[in-house]
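Listed below are the structures to be examined.
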Structure P
Amino acid sequence: MNSRASAARYARALLDVVIQEGDPEQVEQELSAVADLYASSPELQKALTSPAVPVAAKRGVVEALVSRAKPSPVLARLMLMLADRNRLVVLPELAAVYRERLMEHREIVRAEVTTAVPLLPDQVTQFERRLAAATGRHVTITTRVDPALIGGAVARLGSTVYDGSIATQLAKMRERLEEQR
C-alpha cells in the first residue's frame with residue numbers, strides 16, 4: 001500500500017475519533033506542527049524512517065516529542081501507534097490529508113482565482129460569494145495575477161475550472177472563425 005493510501009486511512013480514522021472526542025482544528029494545528037518539524041529536520045526524518053533504527057528507538061524519539069510538545073491525547077496515541085507500526089514516514093502526507101478531510105467536514109472548498117490585474121478586497125469577497133453560491137459550500141480564495149488573461153478571471157476549485165477570461169474567449173472565437181473557412 002502506498003503512503004498516500006495509508007495516510008488517507010489514518011487521517012480518516014483520526015478525524016472520526018477527534019470529532020467524537022476533541023477539537024478537530026486544534027489537532028490539525030498540532031499535526032501540522034509535527035509535520036513541519038519532521039520536514040525541517042533531516043536528522044529527525046532519518047531517525048524516524050531509517051530501517052537501521054530499531055522500532056523501539058523510534059518509539060523513544062516519538063515519546064520524547066510527545067512529552068515535549070504535549071499534543072492532544074488522540075494525536076499522541078496515533079503518533080505512538082505509527083512508531084510501533086514503523087509507519088512514521090506517512091506523517092507529512094497524514095497532515096495534508098487530514099487538513100483536506102477537515103475542510104470537507106467543515107464544507108470548505110479552496111479556490112484559486114487568476115486575474116489579469118490584482119483584485120481589490122471587495123472583489124475577492126464578491127468572488128467568494130458567487131463561488132459559494134455555485135458550490136453550496138464556504139469558499140476560501142487565493143488570488144494570482146496573470147497578465148496573459150487580458151481580462152476576466154479563471155477560478156479553479158479542485159478539478160473544476162470556471163474560465164471567464166478574455167484570452168479564452170478570443171481563442172474560442174478564433175477556432176469558430178477557422179472552422180467556418
Structure Q
Amino acid sequence: MPVLVAADVHGVHGPLRALFSGLGTLTSFVSPWDGEGAPFATEQEAAAAFHAQDGLVRYQAKIAAAAGADPVCLVGFSVGATALWLHAASTHCHPGSRAFLFYGSRIREHLGGVPRCAVSAVFAESEPAFTPAAVARRIASATAHSAVVAGTRHGFMNPRSPAFCAPRAQAQLERIRRFLGTGPG
C-alpha cells in the first residue's frame with residue numbers, strides 16, 4: 001500500500017523525508033505550502049498564516065487530490081493530522097485506507113467527524129491549549145482508535161521540533177511498518 005505523508009506547518013523537508021526513508025514502500029509527501037519547507041521564519045508565523053487562509057479546508061482538498069481513489073496509508077502531523085481527520089470523514093476517503101494521525105490538536109474542533117477508514121489518532125501528553133486525553137476519549141469509535149503517548153509534547157515526531165523524541169518517534173514508525181508489513185511482526 002502506498003504511503004501519503006501530510007506534513008505539519010514546517011512543510012516537507014529533508015529530516016521528514018529521512019524519517020520515512022526506511023518504510024520500504026512508495027512514499028509521497030504533501031505540504032500545506034508550495035515547494036520545500038515553509039515560507040515563514042517561525043512556526044508561529046506559519047501557523048498563523050495557515051489558519052488565516054482557511055488552511056484546513058484547502059489542505060484537506062490537497063490531500064484528497066494526492067490520495068486519489070485507491071486505498072492508501074495516510075500519515076499526518078499536527079495540521080496535516082487534522083486535515084487527514086477531515087479527509088477520513090469525507091466521501092473522498094477510500095474505506096480501505098488506513099490513517100495514522102499524530103498530535104492533530106485541531107481535531108478538538110471537529111469531534112463530530114466519523115472516519116470512513118480505520119484511524120489511529122495519537123496525541124502528545126502535553127498540549128498547551130487543550131487536554132489531549134479528553135479529546136482522545138471523545139473521538140474513539142469503531143473506526144477511530146485513539147491514544148496519548150506519555151511523556152511527549154506536540155511535535156515529538158518532527159526532527160525539526162524542540163519536542164522531538166527519537167525513541168518515541170521510532171516506536172510510532174514501527175507501528176506503521178508493522179501495518180505495512182515492512183517491519184518485524
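Values in this text are rule-based calculations from the coordinates and carry no lab data. It should be emphasised that the depicted structure is a prediction, and the values quoted were computed from it without experimental measurement. Cβ atoms are built from the backbone, for glycine too; each structure is taken alone.
As an exercise: mean count of other Cβ atoms within 10 Å over residues 146-153, calculated from one structure in P, Q, equals 16.9. Which structure is it? Structure Q accounts for this read-out. When distance in nm of label points 7 Å out along Cα→Cβ at positions 42 and 98 is computed across structures P, Q, the figure 2.7 traces back to P. For which of the structures P, Q does the calculation of Cα extents along the principal axes in Å return 39, 35, 34? Matching structure: Q. If semi-axes √(5λ) of the Cα gyration tensor in Å, for residues 34-113 alone comes out at 22, 14, 11 when worked out from the coordinates, which of P, Q was used? The value was obtained from structure Q. One of P, Q was used to compute mean count of other Cβ atoms within 10 Å over residues 50-57, and the result was 10.6. Which label is that? Computing mean count of other Cβ atoms within 10 Å over residues 50-57 on every structure in P, Q gives 10.6 only for P.
Hey, helix-only ellipticity at 222 nm (-39500 (n - 2.57) for each DSSP H run of 4 or more, over all residues; to 500) derived from one of P, Q reads -10000; which structure? Considering all the candidates, the number was obtained from Q.
Which one of P, Q has relative contact order in percent (Cα under 8 Å, 6 or more apart), as calculated from the coordinates, equal to 21? Working through the options, I get structure P.
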